[in-house]
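A.B. asks: Some structures to go through are shown next.
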Structure 1
Amino acid sequence: MSQPHNLFIEWYNSLKIVKANNGPANGSIATALVVLTRLESDFDLNFAAHIAEGGMQIKGASGAAVAAILKAFGEDRPFAKEGGRTNRGGPSEIRSLLETEKKIQELEKYTPTQWQNQLHIQKEFLVERVKDFHNRQKLKLTFNPAYSTWFIISGLLQEAINEGKAGYVAQHLVGAKLQLRFPDIPVSNESGSTADVQTQRPGDFLIGHTAIHVTVAPMPPVFEKCKHNILAGLNPLLLVPDNKLVGARQIAEQMCEHQISVESIESFVSQNINEVSIFSKEKLIVSLRELIKIYNERVDAVETDKSLMIELPLNLL
C-alpha cells in the first residue's frame with residue numbers, strides 16, 4: 001500500500017490519542033473519511049464548505065456515510081455509529097486537516113489526477129487504522145484455581161483499567177452477572193457510551209424495584225441519579241471499584257442517609273458466581289466460563305469495539 005504524504009501522516013499523528021483505542025478517537029477517523037470523500041468530488045479546502053449549520057458538526061458525517069466509505073474498501077465491520085457527529089474535537093481536527101491539504105498543494109502543485117490519487121491513498125491509510133482498531137487483542141482473563149473468585153474478577157478489572165476500558169467492562173460484567181443469575185428476567189443491554197437520559201433509564205439496570213448504577217468513577221451526578229431513584233420509589237444500588245468503596249459509601253450517607261446501597265463491583269460479581277456454583281470449585285469453572293460467554297455476547301451485540309471482549313484462558317476452555 002502506498003503511503004500518503006508525510007504532512008498527512010504528521011496531521012494524523014497530531015490527533016489526540018484515546019487510551020482505549022491506542023490511537024485517535026473513532027469519530028476523528030470517521031469525520032476525516034467523510035471530508036476526504038467530499039474532496040474527491042469537490043476539492044474545496046475552505047473550512048466553511050465542510051461544517052454544518054451551527055458550526056458544531058462536520059457536514060455529511062453519519063454512521064451510514066462512514067459505513068459506505070469503509071465498505072468500498074472491503075471493511076464492513078461496525079465503526080463509529082454516529083459517524084463522528086458527536087466528536088467534540090471534530091471541527092478543529094478537520095480545520096487542521098484542510099490546512100494540511102493546503103500545505104501539500106503549495107509544496108507539490110498536484111494536478112487534479114494526482115490529487116485524486118493522493119486523497120485515495122489518504123483514505124486507504126485511515127481505513128487501515130480502522131482495521132487496526134478491529135484487530136486489537138481482547139482482554140485477557142487470568143484463571144488460577146488457587147485464587148479467590150474476588151481476586152480473579154479484581155484482576156480482570158485491573159487489566160481493563162490499564163487498557164482504559166474499565167467503565168465499559170464493569171458495566172457489561174455486571175450485566176452478564178445479572179443475566180446469569182436471573183435467566184428468566186430481561187436484563188437491558190446498552191453500549192457503555194449510552195447515557196441513561198438517552199434511554200430514559202433509571203440506571204444502568206433495573207431489576208425489580210432496584211436501580212443499579214455501575215461506575216468506576218463515583219462522581220456527584222451518579223449520586224444525584226440515586227436521589228432521583230429514591231424520589232421515584234426505587235431502591236438505588238451503586239456499584240464501584242473496591243478501592244472507591246469507602247469514599248462512595250461516605251458520600252452516599254451524606255446525601256441520603258441509609259437509603260443508597262453501595263457495594264464493590266468485585267464483590268457483587270464474585271459472590272454471585274460463588275453462589276451459582278454452590279461454592280464448588282468444579283462448578284466455579286463452569287460458572288466463570290458461562291459468565292464470560294454471556295459477557296462476550298452482550299459486548300458483541302452493542303459495542304463496535306470488539307477488543308472489549310474477553311479471551312478465555314486455556315484452563316477455562
Structure 2
Amino acid sequence: APEQIELALNSEDVRRIWNSGKKVAMIGVENAYPIGEDLSLFKKYHELGARYISLAHNGHSQFSDSNTGERDSIWLHNGLSELGKEAVKEMNRVGIMIDVSHPSKESILQTIALSKAPIIASHSSARAICNHSRNLDDEQLLAIKENGGVVQTVALAAYVSEEKSQARSDYMRQIYIQAADSLGLPYYDRSQFRSLSGEQQQEYMENRPKIRALGNELVASRTNAPEPTNISDFVDHIDYMVNLIGIDHVGISSDFDGGGGIAGWSDASETFNVTLELVKRGYTKEQIEKLWGGNLLRVLDEVQAIAKMLQQ
C-alpha cells in the first residue's frame with residue numbers, strides 16, 4: 001500500500017513521510033547470523049534498506065555472545081569474536097546502526113570500545129529495576145551515554161517487572177487451561193510450539209485466539225487476579241534511565257512482534273497512553289519528542305555522517 005506506508009532510509013525520509021500523512025517503515029535486522037562470514041554482505045544489507053543490525057539474538061552467533069549465556073555460563077567468545085570485531089568496523093563504515101539489545105554484557109562493552117559511531121539498544125530496559133539478562137545495568141547504560149547512543153526502553157512485561165509478569169503469567173495459564181477445557185480444545189503452552197507435530201501446531205494457531213478470548217473474559221470478572229505489568233511500571237524505567245544517563249539517550253520501544261505489550265499499551269492503538277503518562281510525570285513536549293524517536297534519529301544521522309567520513 002504505497003499510498004499508506006513508505007520505506008525510510010534516513011531521518012529526512014522519516015520526517016518527509018510522516019508529514020505526508022503516511023506511516024513510516026524502517027528495516028532492522030535482529031540477528032546477523034544469516035550473514036555468515038562474508039562481511040561484504042553488510043553493505044548489501046545496507047543497500048537493501050537495513051539501518052540497524054544486532055550481532056546476536058537469543059543464542060550465540062559467529063559474531064558475538066548473547067545475553068542468554070547467563071543461563072548456563074557457557075560463552076563462545078567471551079564477548080565479540082574476531083569476526084565480530086571486524087563486523088563492528090564494517091557497520092561503522094557502511095552506516096548501519098549497531099544494536100546491542102541481545103548481545104552479552106561483555107559483547108556490548110567491547111562493541112562500545114571499538115565503535116567509532118554511537119550505538120543503540122533497540123529494545124532493553126533498566127536492570128536496576130528488573131534483573132533480567134535482556135536489560136542493561138548501570139555500567140552498560142553509562143557506557144552507552146558516553147558513546148552518545150540511545151537505549152529504547154521496552155514494553156515487554158517480563159523485562160519491565162519480572163515478578164509481576166511471572167505471577168500474572170502463572171495465573172493466566174490456569175485460566176487459559178480452564179478456557180480450553182470448557183471449549184473442548186487441547187491446550188499447548190507457547191514454549192511447546194517447536195516440539196509439536198505439524199498438525200498440533202496448526203491446532204495451536206487456530207485455537208489460540210479462541211482460548212485467549214474466553215480466558216480474558218473469564219479473568220475480567222475476577223477480583224483476585226494478579227495485577228498485570230502496566231504503563232506506570234514501564235515509565236518507571238524511562239524515569240530511571242533519564243535520571244541516570246539523561247533525556248538525550250533514552251527512547252521508547254514496544255516489541256509487539258516479539259512478545260511485547262503491557263496493560264494499557266497492548267497494541268499500537270493504545271500508544272497515546274504512554275504519552276499521557278509521560279505528561280502526567282512532567283515531561284515536556286520537547287522531551288517527549290526525543291523519547292518518541294528524536295534521539296534515535298539523531299543517532300542515525302551521526303552514524304551516517306561518520307560512515308561518509310570513513311568512506312573518504
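All of the numbers you see were taken from the coordinates with simple rules; none came from a lab. What you see is a predicted model; the values in this text were computed from it and never measured. Cβ atoms are built from the backbone, for glycine too; each structure is taken alone.
A.B. asks: To test your reading of the models, identify which of 1, 2 gives -17000 for helix-only ellipticity at 222 nm (-39500 (n - 2.57) for each DSSP H run of 4 or more, over all residues; to 500) when calculated.
C.D. replies: Value -17000 for helix-only ellipticity at 222 nm (-39500 (n - 2.57) for each DSSP H run of 4 or more, over all residues; to 500) corresponds to 1 out of 1, 2.
A.B. asks: Where is mean count of other Cβ atoms within 10 Å over residues 19-26 largest, in which of 1, 2?
C.D. replies: 1
A.B. asks: If you don't mind, there's one more thing I want to ask. Work out which structure the value 13, 29, 25, 20, 12, 2 belongs to, where P(r) over Cα pairs in 10 Å bins from 0, in percent, for residues 115-226 alone was derived from one of 1, 2.
C.D. replies: For P(r) over Cα pairs in 10 Å bins from 0, in percent, for residues 115-226 alone, the value 13, 29, 25, 20, 12, 2 is produced by structure 2.
A.B. asks: Here's a follow-up. Identify the structure, out of 1, 2, from whose coordinates distance in nm of label points 7 Å out along Cα→Cβ at positions 139 and 171 was calculated to give 3.7.
C.D. replies: Considering all the candidates, the number was obtained from 2.
A.B. asks: Where is FRET efficiency 1/(1 + (r/R0)^6) of positions 11 and 235 (r between Cβ atoms, R0 = 30 Å, to 0.05) largest, in which of 1, 2?
C.D. replies: 2
A.B. asks: Now for a separate question. If Cα extents along the principal axes in Å, for residues 123-298 alone is calculated from each of 1, 2, which structure is the one that comes out at 51, 50, 33?
C.D. replies: Traced to structure 1.
A.B. asks: Comparing structures 1, 2 by distance in nm of label points 7 Å out along Cα→Cβ at positions 51 and 259, which one has the largest value?
C.D. replies: That would be structure 1.
A.B. asks: Something else about it: Given that semi-axes √(5λ) of the Cα gyration tensor in Å, derived from a single structure, equals 44, 23, 16, which label among 1, 2 identifies that structure?
C.D. replies: Traced to structure 1.
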